[in-house]
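*Asks:* Pasting the structures here.
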Structure P
Amino acid sequence: MGFPAGPLWLIGCGSMGGAMLRRWLAAGLDATDVTVVTRTGGGVPEGVRSVQAVPLDAEPVTVVLAVKPQQLDTVAPMLAHLHPPLLISILAGVEIAALVARFHAGTIVRAMPNLPVAIGCGVTALHAPAAGDAARAAVEALAAPLGVHEWIADETQFDAVTALAGCGPAFVFRFADALAAAGSVLGLPADQAARLALATLEGSARMAAAADAPPATLADRVASPGGSTREGLNVLDRDAALVRLLTDTLAASARRNAELAAAAR
């Protein structure tokens, strides 16, 4: 599947927007087809046109909004003259209705990529209730180099999806840090504990992704009755402690997503 034909404009090029652009270029997107619009005009990959103001002498085929959600009403008037066939927004908490009210595009897609898209191992959630087959194919062509993508049929689930996949890497990083810290408390050198924790997470994640069984079953396969792994799992499983902790964590993030959406309406 090739990239959508025609000019692509990236509005904003921060950590996430820049990571997506670099993956697209690495996958074969022609740098001369890309225009990046940022306040500074700098910090973009070599060969990509970078400007500080929205061009008035050209029309993009695809616009990707990658600014902060709080900048929505600053950016929208700058793009009011455009009528791109496809607009993709990665603005957290900004709903399709808010985008439709501000932009004139043939198809508007809401996307939520997470940080590992930078290495092509991310998750991108997509929502576009009015997208036809051609638009969906174009969006999927852009999502494919970033990792896994999932279409979300019900936008009300987006807060939960964002909390799980969008915010999830930060929670995994925190778990890795906690796992290493616990190993250090038990007497391992801190740097060694950190290396062991990261390697264990990486190997376990790859194994789970390739397995023919769910993670719960894999955990039980590792844990022999009466063994040391089972003793540790008993702590995590007691009163569903780990599930309750993560449910509270995701709920807090989902609530904040809903607050951001309300502010953008």
Structure Q
Amino acid sequence: MGLPRHTVRDASGAAVLAYALSSRDGQPWADLAWRAPDVDADHCADVLLGPLRGWALSTDDEALAVALIRRGARVVRHAHSYSRDLGLSPAVSSWAFPDVPGGCRLTAVDRSAEELVPPLLAAYPPGHPDHSGWTPEEARHEVARMLAGEVLGPLLPCSGLAVEGDMVVGVCLVTLREGSPPHGGPWVLEVYRNPAPRYAGVGTALLRRALWLSNRAEPPVLSLVVSDSNPARRVYERLGFQHVGSSRTLELPT
């Protein structure tokens, strides 16, 4: 997939796992982890608890995930990957100027991180599958990193905001993730809105705009992941995103 790979080896020097190195909430993250062919899942899990102790790890390998959970790993997220190939199925022209709930307008990302935080914290309250537990200051720091391109690559022009008056009520951040689609390339890092009923449809409008602008991107594709229990999955499916895989993100025991 074009991602730089790192390898974990057992005591005999045999490769047991390859992964893409990243970071998640300030901890090292073995993303897109693949077990080496013919390596037993239990053996792989035993090896990983040495060099990757305390790391986050994401994999679509069900056997490896189960083996790690039996050894004390905690499931942080069960997610599904979606992608829309705009070369095969271009966004319709009307999405260049999608309908937006009354009083709102769509703009480029031209606000500070601090202004993007209130709808983020409101969108993911306690009990939501993507609730982070961030304080406002922690959220501001993380959003600032996203805007600076420090989280899964630089921000792309198809990113956008929904604004009512002078207040940001919706956000869609799209980055250029390292690697090739569907696990790399143009990537919806965040899409969220103020949950007040009058803003229903803001997220869909932002995604339609992003898809339309991505028609001319290289490559012309847009991908994302969504948590298993997040009802937004239905929105992505209605917008033509195709399910391309499932994965678990685990926190390995310390």
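Derivation of every value follows stated rules applied to the coordinates shown; laboratory data play no part. Bear in mind the structure is a predicted one, so any value in this text is a computation, not a measurement. Cβ atoms are built from the backbone, for glycine too; each structure is taken alone.
*Asks:* With helix-only ellipticity at 222 nm (-39500 (n - 2.57) for each DSSP H run of 4 or more, over all residues; to 500) coming out at -13500, pick the structure among P, Q it was computed from.
*Replies:* For helix-only ellipticity at 222 nm (-39500 (n - 2.57) for each DSSP H run of 4 or more, over all residues; to 500), the value -13500 is produced by structure P.
*Asks:* Thinking only about distance in nm of label points 7 Å out along Cα→Cβ at positions 61 and 93, which of P, Q has the largest value?
*Replies:* Checked P, Q; max of distance in nm of label points 7 Å out along Cα→Cβ at positions 61 and 93 sits with Q.
*Asks:* Out of P, Q, which has the highest value for volume of the Cα convex hull per residue in Å³?
*Replies:* P
*Asks:* So, one more: Given a value of 17.1 for mean count of other Cβ atoms within 10 Å over residues 21-28, calculated from one of P, Q, which structure does it belong to?
*Replies:* For mean count of other Cβ atoms within 10 Å over residues 21-28, the value 17.1 is produced by structure P.
*Asks:* Computing relative contact order in percent (Cα under 8 Å, 6 or more apart) gives 28 for which of P, Q?
*Replies:* Q
*Asks:* Tell me which of P, Q gives -0.33, -0.76, -1.00 when you compute log10 I(q)/I(0) by the Debye sum over Cα atoms at q = 0.10, 0.15, 0.17 Å⁻¹, for residues 77-228 alone.
*Replies:* For log10 I(q)/I(0) by the Debye sum over Cα atoms at q = 0.10, 0.15, 0.17 Å⁻¹, for residues 77-228 alone, the value -0.33, -0.76, -1.00 is produced by structure Q.
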